[in-house]
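Below: a set of structures, written as structure tokens.
Laboratory data are not the source of any read-out in this text; all were calculated from the coordinates shown. Values in this document were obtained by computation on a predicted structure and should not be read as measured data. Cβ atoms are built from the backbone, for glycine too; each structure is taken alone.
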Structure P
Amino acid sequence: MKKNVSRIASEVIFYLKRRISTLCIVLIAVGATLLNFSHHKWMRQGSVIQWDVKSYYAYLPAALIYKDLSFQFRKDNIEKFGDLIWPIETPTGKQAIITSMGLSFLYAPFFGVVHLFSLISPQYEADGYSVPYRFALVFSALFYVIIGLLFLQRVLRRFFTEGVVAMLILAVGVGTNLLYYYTYEAPMPHAYNFSLISIFIFLIIVFYEKPNLSKSFYIGLLGGLITLIRPSNIIVLVLLLLWDVKSIKDFKDRVAFFFLRYRYTLLMILGFTIVWIPQFAYWYYVSGKIFYFTYGEAGGKFFFNNPQITNILISYKKGWFVYTPVMFLAFIGIFTLPKVLKGKFIPVFAFTLLNIFILSSWWCWWFGGSFGNRAFIDSYGIMAIPLGALITFFKRKKIFYYSLAALIVLLIGFNNFQIQQYTRQAIHYWWMNKDAYWETFLKLHPTERYWDVITLPDYEKARQGVYVEVKPERQKMKQSIVPTKQEIISYIKDNVLIYKNGENSELQSKKAEELFKKDSANYAKIIIIEKLQKSIKNNPSLLELIEKKAKKKGISLDSMVKLDAIWLYENDKY
């Protein structure tokens, strides 16, 4: 009997050792699901379809429910849709969505399922914005991340041992800001592109192992979709060109390969173009141009002559290595690739340099309000390879290997702690500096001094490629608008909680405190916008201008005041 138990235990341990990375992915899926249900953001209007998601998502309800890409339905019901959709005006006078439509393609299957459910459900409105739609968006991100991790696992298993692969899956999946973007702000594009780029790497590998026409077409389709979500990610094509290139001769052979086997090249181009055809058609409809830089209408631009490389990597404001330190280890790992994985140094190094240069050249190099520098998340599937190389490089000396493994575990814990800081505003979405960072270091909540030392970016100068922080006078004015913890808790008590008969004030306070811990940033946003609306209404000259604007747009004064208050908040103009 004892021998049988021992044999079964040995077999189970052997089985798990061979599949420990799969177990890690399962644990990530379960943990993220529990986390999503703990904060259940989909139950609150405006907490899932927010920020850039309003634009990424707008294509679906506009095209499939209201059948109106001119957004007349928004004008007809500005009270409902004014804050849910943020179109820009093109030179032709038409309303247009500022973001490209790639992310809507990935949302679409989940949207379709919950739309059918909402049509037959008496409880929810089939308007594209009710609870089921928000629920679907949250879990669509987790679905794609799990798919991405499974493909990343297949890539990493080609190069590393199962134990190292498991460590890499955990480091990327829960040790970076990717975790925040498939849970707390799930529908943002980064988790989706992380998944697609991980699949793209796998396709590159199997294509070069055994090239054929179908793989060529799939590479084109996937490359097109990756760039349709975020056009700057077109640099993933560098990986396709340089994969396994180790010398000038290899590079010449690779170029010759794509010329001599032109059918592969043509199919890749065809697949890429097919994905982009709907976008070209939409741009032509709204602007009269096939190629239309929508971000230019909002003042967005690149300053390639003034890249903020130091800021984007190591600044306290939004430095990649400061807020996602495990990626600093991955960056160091690039330089171990020539010894550990021949043929991977040139593609990974070239991609990383291009990625840093392009992202740091964007006028808003901190990429608005975010946890860490979110723009880098897309590339984490690529960065897992040099991180694995670093671990493998030190495997020969046990003391270094175990020290590095312990450091990665520590950084995973640190990342999760920083996420909790961020959700409680101890790390601010864009006001951080050295003093603010160390004032709340290892503290879950902001201190009084924290609000005194934070500094704010001057957005007008940033649009000119000049990066300065605002003066203290402006800071004090903003501090008076930013609500305190007690203000937020009072707001929750008065406006959010539903009280039951006989419920005492102590229990009410406890419930309010729990909601504050879960989503203080969202409640702070609501309060700030309300304060801005009051401020506008108390300014007669400003109110007069807004009244004229409301008449011109054919909407009520209150609606226009609210829209202007939201604009002031989103553009940091208060």
Structure Q
Amino acid sequence: MNNRMDLSTAYIRRTLEKFSIILAAVIGLLILLNSVLFGNQVHAGIEESSEVTALSSAMPNQGWGPLQVNFSAFGSYANDTRIVRYEWDLDGNGQYDYDASSQQGYANYLYTKPGEYTIFLRVTDELGRYSTDSVQITVRHPGSSSVDYWTIFDDSRVRRIDISISQTDWDQMWLNPEAKYQSRVDATIFGDTLEDVGFRMRGQFSMRESGQKKPWKIDTDAYIAGQEYFNLRQLVLINNINDPSLIREKLAYEMMAFAGLPASHVAFIELWIDINDNDQGPLFWGVYSLVERVDNKYLSNRFGRGSKGGNLYKASHAQRGPMDLIYYGEDIADYPSVNGHVAYGKMNNEEENDYSDIISLCRVVDGTQYNSDQEMLQAFESVINVDAFIRYMAVITILDNWDSYPNTGNNYYLFNNPVTGRFEWIPWDLAWGENTQAALIPTAGSELIQRAPLLDQVFRVSEYRLRYLAYVDLLLHNWFTEENIVELASVYHQMIVPYLKQTSGDQAFYGEKPMFSPQSIDDAWLALSEFTKKRHLFLSNELKKISIP
């Protein structure tokens, strides 16, 4: 009897052992299969911890491919512990296959294929708790642009533009520069001659205070309807007033593009003036920045062909008053104006005389009482691209660009994008300041503008303020460094200097009424390095003082 019980027990034991082995094998196979299918998604099915917060940022977040994108986990945190692991899914394949822990969450990736990408960040603290966040990347196909930017705005060399003009027209332009008399001229642009184009002075302060080196505009279809140059109708020549290096605005636009904002292309050209009814030959006038104009083609190339028809507004304090986004009521006649020109300068659709969209924006920004920050956030996000505005503020704060929205209500565009139903913020007329200790957190305030409600409202929301700090950090980490600025400035300086000193010299340095001394040609670009070093150090130290959260 006992022998039969012992045999039965042994059989059951062996059966259980075999089952355990089989079960272990099955579990192992399932784990292996999960690893193959889901990579490093080890927390699948496990809820994220509310004690850990991930914050992902990217620069640029949109642009033409191939697009190099830089990522940051700045602002991520864990309550009562610290983050020990930063992982990215950089290619959008669902796997956290890039461990950026040794880089404190910084990463970069080159996107070669056009498309929309959702990039995920996962952060894990010392207790194994984790949180995730995502950021959207848009890569556009270069061929989707209607303008060959890479040919027209080739910034690897200085190319030549010749203007053939009569003595009478040339003299007429200088009788009263404020009148901006337009002459009918022939223009040879990079070797291609266009007949009967418009040529006149442009700008406000940059025109009045620049001696003989005036800024200019070439209008290819002023007299011949539809005449274009490589699909562009107007070429804007900037004289870089107050900048003897001639490269600060170029660098500022590059910084805006790096930040993910729609930014004009910029190249360098040498301008020659040929009085065609004398025998003196062409006269070298100076080196200019050829800056892409913000117009309908600019908009369709950045925001898609579906954006056609949206209202475009330009801020120009001197011409029309501050575009401050203060709500003055439902009648545009109650808004700031100069000489009958309302501050919100319409650059298209003028005949419609409809300002209801901009009034609605001002009402949301400044004319509505909200019960909570969340309610305000939802309202703002529905009418304006707040993220673009925050990116813009990060750039102009770092550069100490004073003549801009928070201080003067000047030098930017607002585009009402019909595709999204939101306004887009577009930078314009950029500059560098001199105050290396300008505050990290910007504030509005000058005698030129009463208030800047968009800035005030956005920066009182902790979520927006943290995002702003993350963008400043990304710029300091990847673009606004002494090494990068010196490298870029050196290349551009060495490229343009030989042209500045040719023949009779650039009018800004060697003219009858020069803006700068010849010595400043070599001194100014070196000053960029000193400003960058001091500004970077100050802002980096200020960021370290910030408590997150």
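Computing helix-only ellipticity at 222 nm (-39500 (n - 2.57) for each DSSP H run of 4 or more, over all residues; to 500) gives -10500 for which of P, Q?
The value was obtained from structure Q.
With Rg and Dmax of the Cα atoms in Å coming out at 29.2, 132, pick the structure among P, Q it was computed from.
Checking each candidate, the match is Q.
Of the structures labelled P, Q, which one yields 26.5 when mean count of other Cβ atoms within 10 Å over residues 186-193 is computed from its coordinates?
P
Quick one: distance in nm of label points 7 Å out along Cα→Cβ at positions 394 and 410 came out at 1.0 when computed from one of P, Q, so which one is it?
That value comes from structure P.
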